[in-house]
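K.L.:
Following are the structures in question.
Bear in mind these aren't lab numbers, they're just calculated from the coordinates by the rules spelled out. For clarity, every value in this text was computed on a predicted model and none was experimentally measured. Cβ atoms are built from the backbone, for glycine too; each structure is taken alone.
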Structure I
Amino acid sequence: MRIVTLNCNGLRAAARKGFFDWLPASGADVVCLQETRITREQLDAHPDAHPDGWRVLLNPASRPGYSGVGFYLAREPDAIFDQLGDATFDDEGRYLEARYGNLSVVSMYLPSGSAKSERQDEKIRILEWLTPILREWHASGREYIVCGDVNIAHTERDLKNWRGNRKNSGFLPEERAWLDTVFDELGWVDTFRSLHPEAEGEAYTWWSQRGQARAKNVGWRIDYQIATPGVAKTLQAMHVHTADNLSDHAPLIADYDWPPEPAT
């Protein structure tokens, strides 16, 4: 099962950069999108938005041109969920879940912030609110792959200029500590790191649009596929796809041997 996650920085903008040409060649079963910034009416009006063989699902923000998550699905899911229980989070269209048997694939877009602002306080609030949800999911007996833009680089290996960003949102100690909790205390798996523990430059998934950051590979790893241990064990391969410039983020592509063969 091939699962892709991409912050598309506006689906219509990604379409202009070749997203709908790339999609059928991706080999994906599930494509998780964040920051779609498109309404259902705008999506339906786009000439390429409903390619043959794909089901498109969208959870837009109530505020036009902002946030939003979505799926392109080559496999029909058993069920879909789009509300997680926090009014602000749900209103901003930050969660969408597709269920395939005992596996849930989640497209999630966590807020960005800044070092000294109400928005940063809101980001920390959301992280704290999500912690018991992730604990409950992990203990539920279901397998989960939570895909998306977390807006946090976990370690010094995960961004080029880590020394200069220690006081900046996305690399603040309390944000990184939250990921420590997710991985070390709650038991979730950072799937990319499970295969590529020492990767640095080839791990980056986002580059600022300033100062030729992408050309110089001055990037950050802020896009993840965070999985429960059972499905994480079936991961076969994973890489950041940089050959196509579809967004200021790059697709993170993973192949899972799922569903697993039954025990004999």
Structure II
Amino acid sequence: MRSNVSKTNPECPSISELAETIEHCFPEITLFTTNNVSPGTRHTSGLAIDIMLDSTKAAARGRAEGMIAVFIKLQQKMMWSDIIFTDYHIPAGRAGYGGTPFKPNSYTADRRHFDHIHMDWVDFSLKNSGAEYNRIPYKWSAAAKTTGFGTELFAELKSLSGAPPSVPSASAPWIDGWWEVVQEGTTYYYLLRIADGSAAWTYVRPASGKTPQAVHPENRGTFVIGAADRFVITWERWSTIATVERFQSSSSDNTNLAGTSNRGGPLVATKIV
């Protein structure tokens, strides 16, 4: 829920809709939006939000990275400018922010973002000047007035709201086994086990769909089932941000999947039998 909201400096429409949506999904998360500090900041301008999730706690960090993956997915509807979390930032490729768009870029300006996600709608070309800059540094851009994304954002965030079960539901036994997964021309082989919700991937193709374990796995993770035709894999961290992949059945017999990743292009998976 929001904390210490300014009564005189309003939130921009995008921040307001985002904060209200998060409050409905995760009322336990503290949010800081506007303030009355002097000299003013992006928050004073009503263009920034801090979503308090402590990266030193595994559950909170997992929740934060799941939310960031959703924000990236919906950026074209939300129109945010930049996200900062721990030691990386993710720019949207506009508004004067540097770095590779929609990818984690090193952030070394400070270490204040290890206990929260910072997200803003600042456009550096819209700075106020003189005394007004000291009070309210930035004007609202057209992007900062973007609304109408709340319903879809709510649905995406709600899928993150439950604690992952220790054993996935048996409602989707077709997930169990080996999958050939292609992303941007590279082929990977995933082994998913319904019994414990475990995932592993390797570059080595299994001899058959009945091969019991991955040879020289490159990484391991876990998956949870969101519905009978879809699931989400979270891979163990090897960089500053975990890889989260979402798959959904794309065939009537559940042998073909379409997927998305927060770290790369689309995924196409085929069951190995």
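K.L.:
So distance in nm of label points 7 Å out along Cα→Cβ at positions 76 and 228, computed for just one structure, reads 2.5; which one of I, II is that?
P.N.:
The correct label is I.
K.L.:
FRET efficiency 1/(1 + (r/R0)^6) of positions 68 and 236 (r between Cβ atoms, R0 = 30 Å, to 0.05) computed as 0.50: which structure among I, II?
P.N.:
I
K.L.:
Follow-up. Looking at distance in nm of label points 7 Å out along Cα→Cβ at positions 20 and 172, point out which structure of I, II has the largest value.
P.N.:
Between I, II, the highest calculated value is found for I.
K.L.:
Out of I, II, which one gives 0.93 for Rg/Rh (Cα atoms, Kirkwood Rh) as computed from the coordinates?
P.N.:
Among I, II, the structure yielding 0.93 for Rg/Rh (Cα atoms, Kirkwood Rh) is I.
K.L.:
Once relative contact order in percent (Cα under 8 Å, 6 or more apart) is calculated for every structure in I, II, which label goes with the largest value?
P.N.:
The maximum falls on structure I.
K.L.:
Can you tell which of I, II yields 1.7 when distance in nm of label points 7 Å out along Cα→Cβ at positions 28 and 196 is derived from it?
P.N.:
Matching structure: I.
K.L.:
Give the label, chosen from I, II, of the structure having the highest value of Cα Rg over 2.2 N^0.38 Å, for residues 44-139 alone.
P.N.:
Once Cα Rg over 2.2 N^0.38 Å, for residues 44-139 alone is tallied for I, II, the winner is I.
K.L.:
Still on this structure: For the read-out log10 I(q)/I(0) by the Debye sum over Cα atoms at q = 0.24 Å⁻¹, for residues 180-243 alone, a value of -1.03 was computed from one structure; give its label from I, II.
P.N.:
I
K.L.:
Consider the structures I, II: one of them gives 4, 10, 9, 10, 12, 14, 12, 9, 7, 6, 5, 3, 0 for P(r) over Cα pairs in 5 Å bins from 0, in percent, for residues 132-187 alone as calculated from the coordinates. Say which.
P.N.:
It was calculated from structure II.
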